[in-house]
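The structures considered in this document are given below.
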Structure P
Amino acid sequence: MTSLRIAFAGTPQFAVPALRVLLASRHAVVGVLTQPDRPAGRGQQLRASPIKLLAQEAGLPLAQPATLKTAEGRAALEAWAPDLLVVVAYGLILPQPVLDLPRLGCVNIHGSLLPRWRGAAPIQRAILAGDAETGVTIMKLDAGLDTGPMLLERRRPIQTQDTAGDVHDALSELGAAALAEAVEGLAAGTLAARAQPAAGATYAPKIEKAEARLDWNAAAADLDRRVRAFNPWPIAETSFAGEPLRVLRARVADQPASDAAPGTLLGLADDGLRVACGEGVLAVRELQRAGKRPVTARDFANAVRLDGLRFGT
């Protein structure tokens, strides 16, 4: 069976398992596109992407164009002459000349069950919406926003304590395995794309930091989802004694609703520091004060006076 010439375009850690799967396959990875190095950390030193580091480790041809809209930006990809371009969280728009370049087109791993949650933040939006499951879709790219035909999908339940980080890591591995299957199907000519359903399309806009501010007038179940959806970034936040306070982990408390004002601290229990909400009670399990390290609810309660105090005031 003929092996394919595959170019890969990706940037963050989410894309690493997919590139590793291709490197372990019988196909030839002929080059890697990743975004230019970005300033990071306190010193704002230029930092290579995880995909760049893996490409260098594997000795692969590498290009980091700032755009693919110019002939210069596309030069490396054209020189590699791939049969297939695999795109995973690359971060740059692919213009039509790129979409048209590979013989078998461009395929993408998207972190949702399309057409639900097209866009930049499908994992966080699925958790925020209370979806019972999510998954990955291997799709062919077209000029639209995650609108291309689907090759295959794999599903995963969203567990009650899953953070966005947990789901991200699970879908990264699930997507890599699905990609390997899809590439073999494309190489053999046995895998046909099908159009996305017309019904059920939703959009997953980019997460804004302001969304992570907790409103204690909301239901405990909603706040629980927000804490999980915004971990590891931007981290749910409230205020305490006039200072910002990050809430890293929480769960809905198994107790009757309190008639205390939303945000009131109800005391420490086995499941965490209980906080009155607009509906129900949230048990906060891990917190972080400004400039401090994360601590458990018990350590937090031991360090501050809680009686009669509130979060969010």
Structure Q
Amino acid sequence: MKSVFYDRFGPAADVLEVKTFETPAPATGEVTVRLAFSGVNPSDIKSRAGSRPGVVKPAFPHVIPHSDGAGVIEAVGAGVESARIGTRVWIWNGQWQRAFGTASSHITLPSEQAVELPGGIGLETGAILGIPGLTAAEAVFGAGDVSGQTLLVSGGGGTVGYLAVQLAVWGGARVIATCSARDVDRVRAAGAHAVLDYRSDTLAADIIASNEGMPVDRVLEVEFGANVAMNAEVVAINGTIAAYGSQAEMAPTLPFGPLLFKAVTLDIILIYLLPLAARRERIMRLHRALSEGALHCPVNKVFTLDDCVAAHDAVLAGGRDGAILIDCK
């Protein structure tokens, strides 16, 4: 199988290489997928760069990056129905605690992690569902149905935020989203009922005003450390802050008093660790939203395997209006 790999941490141009590996045969309970697309996410960039404190070298001699992807099952191991061969699937946790991810022509992994795509849904979309799709679904529906609630989506122009806006609207919520000025029209077109510039000096007051003077039931937060004080102002009593990122401030100081006297629930999301039962439920919601035409997963650019360095650089640069994919064919 043709694959991109690294054997040390560093900048993409310095450590990413292309090599042909032997395709692992599926063991009991596993499938081999011929990949069409690999999804590139910020977590892949951080892992390749070696940004985790105390981790000085990769966990495996050769690492094929990326956890998201989509393709067609080509072979199955013992215990997996042969009828799965030829099935169009998308991948979750492709490289989580494993050496070989989806930046490759093939991947072999447990059958459960290769999810059949609904009919009519493209493989490009499938390659976005693993991390962005499931993170958005968990952030929106982690406590159940949201019909009749008001949700604040921080960073509605980002891939996760953009999907979350659509899922929340589909789920019957009123959605207030924040984003940069360049993304306002796009986020409004995704269904947000109110869209605010996150740079506003009066953002907390703007949010409350956009909800007819009432606090919001649930906050979906991409920059927890930077925004937690503002979140504490706008969230309702017994509300929830569902945080899936905090890049700008990884060691935040919490306004415990305001959070305490609203009995706020802090829900920290790491989608790699989502329990299987909850993951299956979020997958069901994603598939329903896709099948009902309520969820659009935009692609910013598709690179070749040989251009994986450029794909990593595009994710690192930010400022995108869609996902970055690798064409694995």
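Where a number appears in this text, it was derived from the coordinates with a stated rule and is not lab data. Please read these numbers as outputs of a predicted model, since none were measured by experiment. Cβ atoms are built from the backbone, for glycine too; each structure is taken alone.
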**Report entry** Winner on relative contact order in percent (Cα under 8 Å, 6 or more apart) once structures P, Q are ranked, highest first
**Finding:** Q
Report task. Taking mean count of other Cβ atoms within 10 Å over residues 120-127 as the quantity of interest, name the structure among P, Q where it is greatest. Result -> P
Report summary line: Calculated from one of P, Q, FRET efficiency 1/(1 + (r/R0)^6) of positions 56 and 88 (r between Cβ atoms, R0 = 25 Å, to 0.05) reads 0.90, and the structure in question is P
Requested in this report: Kindly point out which one of P, Q the value 6, 24, 27, 20, 14, 7, 1, 0 was derived from, the read-out being P(r) over Cα pairs in 10 Å bins from 0, in percent.
Outcome: P
Report summary line: Comparing mean count of other Cβ atoms within 10 Å over residues 216-223 across structures P, Q, the largest value goes to Q
Report summary line: Comparing P, Q on distance in nm of label points 7 Å out along Cα→Cβ at positions 128 and 232, the highest sits with Q
